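*Asks:* In the part that follows, the structures are each spelled out as structure tokens.
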Structure 1
Amino acid sequence: MTKIKLKMKMSHYILLLISVMISACGSMNNSFKEHPSGLLYRFMEMNPSGLTPTTGDILVLSFSVYTSGGRLLESNDYYRLQLGTPLYKGDFFTGLGMIQVGDSAAFSLDAGSYYEKTRKRELPAEFKAGDPVIIHLRLKDILSQEELEQERLGIYHKDETQELLLLQDYLRIANITETPGESGVYRVIKVKGTGKMAQPGHSLKVHYTGTTIDGKVFDSSLQRNNPISFVLGAGQVIPGWDEAFNGMEEGTVAKLIIPSKMAYGKDGYQNIILPFSTLVFDVELIEVK
């Protein structure tokens, strides 16, 4: 008799546990309100006196990303990104524009649109077309561009370790998800050319604007209205350029992100490029011959 009662209690406990889990999953998916944009959202905490972000602000967030079944996919307690204008109706940026510093909220988004349009990466294997992705976040702070620059200046140009931290921060804010080459050079293609492919020994004509990672322009052929010409692979430009332009088609427009070890290294260049400076170039390959 005792064993029978124990089995009945255990069965009751298991059924109760399953019920709670189902209820929890249901609340994750079904307790959202709908914004006029179509975004599904809910607030867990609200801070009416908190600052409201505007387009261009740097947001400091803690966030977690879940499947609709409650599986945690990624989490970050100190994530920074720049608030952009919505990319489509009811997107992630729409949600960020609704919250204030101190608020915590959750958004339910179409996983395909979130990853492919906002994150600019392929849909993870955990999702199929039409699945929702659930994002929980708290807006911890808003940094102005000036505050971000002052923060960077506190650690800028010390060593390669600090350079890498700044680079990772830049990649997050700029939402760059491309994989770098083995040397660490990033080549982000904006417009793929259809002309002749650049190979070592070819003479290239290129328009460019070069900035430090904090956005300060240090050189621009566009401002001079005079593109640069060089022989690819002949050591006439920084190593990062020789690598990045190799295999690029004539007519290509791209962003190159080049770590200091493939640019001017620990010594920098005169008073123009400081030591351990990652450089960013917006380039157009005009001609290959």
Structure 2
Amino acid sequence: MSARWNLVLQGDPPGQDALDALASMARATGLETIGPRAWRLAGADPATRAPVAAAADGAGLDWGFVEAGRRLGDFGLLAMDMDSTLITIECIDEIADFAGRKAEVAAVTASAMRGEIDWPESLRRRVAALAGLPEGVLETVYRERLAFTPGAERLVAAAKRAGVATLLVSGGFTAFTDRLRARLGLDEAHANVLAVKDGRLTGEVTGPLVDAEGKARHTARMRDARGLSRKAVLAIGDGANDLAMMAEAGTSIAFRAKPVVSERASYALRHTGLEGVLALFPP
């Protein structure tokens, strides 16, 4: 028997007529409201993907065809990026602000996330801009500027309740990932280590580089250590350096992502927070 599919729509309410039109277009057999900004169209036909995508995008809605009955607990591992995914900021850009170089560093960050320049080289250039800053700046950024993406804490809590292992893997810095691991109770967190000498940043990182391949390596290692298949891995990211990690997962979600990532992910969330993952895969 062939699999049955649901179409999940998310975003600002488009009106009943628009929802009914999308249900008809998707050849759905039912329409259910599953949240204030989410709807499930049961029995949808994935063959209608192209027109549904065009209509949903035009209406400002996230959309995704999901196999009926699939739940968050069907995954064994949730792998997440940090900057602009689990949290709202790019930590390195905010650190650079204290050196008066935020715009310069942010431009390099954005280019690297679009896949336009070599990521390790971009990291070296950006970290060099931090040389001489007092180490205390890291605490200030964490305390005053870091904020969770809406839905982030809810998603992690739901994953933990469902018995899903959690991995935070970032091209950012352990000064932040270590604290988030403890705060959220994550199973593992890996990132780059900023070098410090005499209480000041040296403008370098030490230890193994957590770049695109590093993210993928940690995801595959944690997956394989638990005897999981690729299908049992869910990965969430936003930048080009997340693509290798997402390739190690059976299901990938591009969150407010660059086009190169959205085009290759299983799903794209542009109009909702990370609670959107739970609409696709209920706890």
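*Asks:* As an exercise: relative contact order in percent (Cα under 8 Å, 6 or more apart), calculated from one structure in 1, 2, equals 21. Which structure is it? Don't skip to the answer; put the middle values down first.
*Replies:* Working: 1: 15; 2: 21.
Only one of 1, 2 returns 21 for relative contact order in percent (Cα under 8 Å, 6 or more apart), namely 2.
*Asks:* Hey, helix-only ellipticity at 222 nm (-39500 (n - 2.57) for each DSSP H run of 4 or more, over all residues; to 500) derived from one of 1, 2 reads -7000; which structure?
*Replies:* Values: 1: -7000; 2: -10500.
Attributed to the structure labelled 1.
*Asks:* Figure out for me which of the structures 1, 2 the number 1, 6, 12, 16, 17, 15, 12, 9, 6, 3, 2, 1, 0, 0 belongs to, where P(r) over Cα pairs in 5 Å bins from 0, in percent was derived from the coordinates. Let's see the in-between values first.
*Replies:* Values: 1: 1, 5, 9, 13, 13, 12, 11, 10, 8, 6, 4, 3, 2, 1, 1, 1, 0, 0, 0; 2: 1, 6, 12, 16, 17, 15, 12, 9, 6, 3, 2, 1, 0, 0.
Answer for the origin of the read-out: 2.
Taken together, the values in this text are just the output of simple stated rules run on the coordinates, not laboratory data. Because the structure is predicted, anything quoted here is derived from the model rather than measured.
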